[in-house]
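Structures follow.
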Structure P
Amino acid sequence: MSSPLQFQLRITASREWAEALRADPSSASWPALRDVLRTHNATLKCQFDAFADYVSEAERIGIEHYPLYQWTRQTIENPEKKAKYLQSFTLYVNGEEVYDQAVTDALEGELSKLVDGSRIVRVSCFDTNPANNPQPPSS
């Protein structure tokens, strides 16, 4: 029986490697990472870029439809938070932001082997249980 929870993996990259990954999210310059991503039909998205895209979309469509607009805008404008999120990359599997336990375990196992401190600093796993995650600010 599968878990009702879903999961998301993120990698934290070194500052130097984060710049390279943002320029080349397919990881063509690092065959080991590229192969892991291909094997799992996974892609990387920089958290800062995802936040900036959210803010841009909200401003284009109407911020009243985006409950996290204010928080997200403040986050990307804060220099310390910006630096942090420029090094954080979410893994999407089959285009999905969250995925089941089996996919997570397999991908996390392979990514963990690539943690070397000079490119990938850490692999983090998050679940969809609201008790384990901060809740969005109330509107």
Structure Q
Amino acid sequence: MPVINFFEEDIQFKLPQKTKIRTWIKNVVKTEGADISEINYIFCSDPYLKQVNIDYLQHDYFTDIITFDNSDQEEILEGDIFISIDRIRENSTDFSSSFDQELRRVIIHGVLHLLGYRDKSADEQTQMRQKEDQYLSLYASLNQS
């Protein structure tokens, strides 16, 4: 049975529409031909995520998301996805997007990393953005049903 958990680390944050988001994530993973063992989302602040970035990745800068892939098998996803709510708020303004839309984009971005998609090169970034857009559309169609 796939497990998708949502936690807050150093902030007060309640994810809206948890059931729909879980269904959406499961559908995305199934579409990509994989299964979920356990995915933990940890919502936190900018300073918290920056410290994770320093401690585990030796990167001394702010970021919106860090994904730790704990999978033992390629087709079975297991991982921890840290998301800065501060960054989501700022990015939603910078990209003229709603907070909820930007949050969903980052939520699925983490899943795409667990599925093996990368975003280091320009080509990888383009593919990642296309996948994000594709699956954000899937979420929108779930809301209509």
Structure R
Amino acid sequence: MNAVPAAVAGAAVFTWLGMVLAISFLEAPLKFRAPGVTVALGLAIGRLVFRALNLVEAVLAVAVVVAVAMGSSSAAIVTLTAVAVALLVVQLAAVRPVLNRRSDRILAGEEAPRSRAHFAYITLELLKVIALVALGVTALATTA
């Protein structure tokens, strides 16, 4: 991979990774432990935060795809990029709508059963973190 596209891809990937780690694995669980935060309030905040995160993730994913496309990238980099983007697409297209419907019900005052979609989202986040670490390391290693 050419040096400039590799550096751009690496920067975008590690920014993306940092945001996922900070929001999904730090902010999301901690907000429910704060005094006075009800489940409904935590869900309302979480929806706003994850909507913003997912928008930024999409922008960063596009930046990575463009850098990879411009960089004479190896098959490993192309594959890791495809995996990371595919995981994001599955989260946004398949899992987030299910979680949004459940949170709509809770915010409307209903008692909603636990959702397996939440565990699916977390699993996809973990897989995405692994893919992003591998992609970032691989992209930056090509500049050395």
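Among the shown structures P, Q, R, from which was the value 28, 27, 15 of Cα extents along the principal axes in Å, for residues 7-54 alone calculated? List each step's numbers first, then the result.
On the way: P: 28, 27, 15; Q: 35, 25, 14; R: 43, 17, 9.
Structure of origin is P.
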With distance in nm of label points 7 Å out along Cα→Cβ at positions 39 and 63 derived as 1.7, matching label from P, Q, R: Q
Structure (P, Q, R) behind the derived value 2.3 of distance in nm of label points 7 Å out along Cα→Cβ at positions 15 and 111: P
Answer label among P, Q, R for the case where helix-only ellipticity at 222 nm (-39500 (n - 2.57) for each DSSP H run of 4 or more, over all residues; to 500), calculated from the coordinates, equals -17000: Q
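Taking 1.17 as the value of Cα Rg over 2.2 N^0.38 Å derived from one of the structures shown (P, Q, R), identify that structure. Walk me through the numbers before you get to the answer.
Working: P: 1.09; Q: 0.99; R: 1.17.
It traces back to R.
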Entry that produces 28, 15, 7 once semi-axes √(5λ) of the Cα gyration tensor in Å, for residues 31-86 alone is calculated, selected from P, Q, R: P
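Bear in mind these aren't lab numbers, they're just calculated from the coordinates by the rules spelled out. Keep in mind it's a predicted model, so treat the numbers as computed, not measured. Cβ atoms are built from the backbone, for glycine too; each structure is taken alone.
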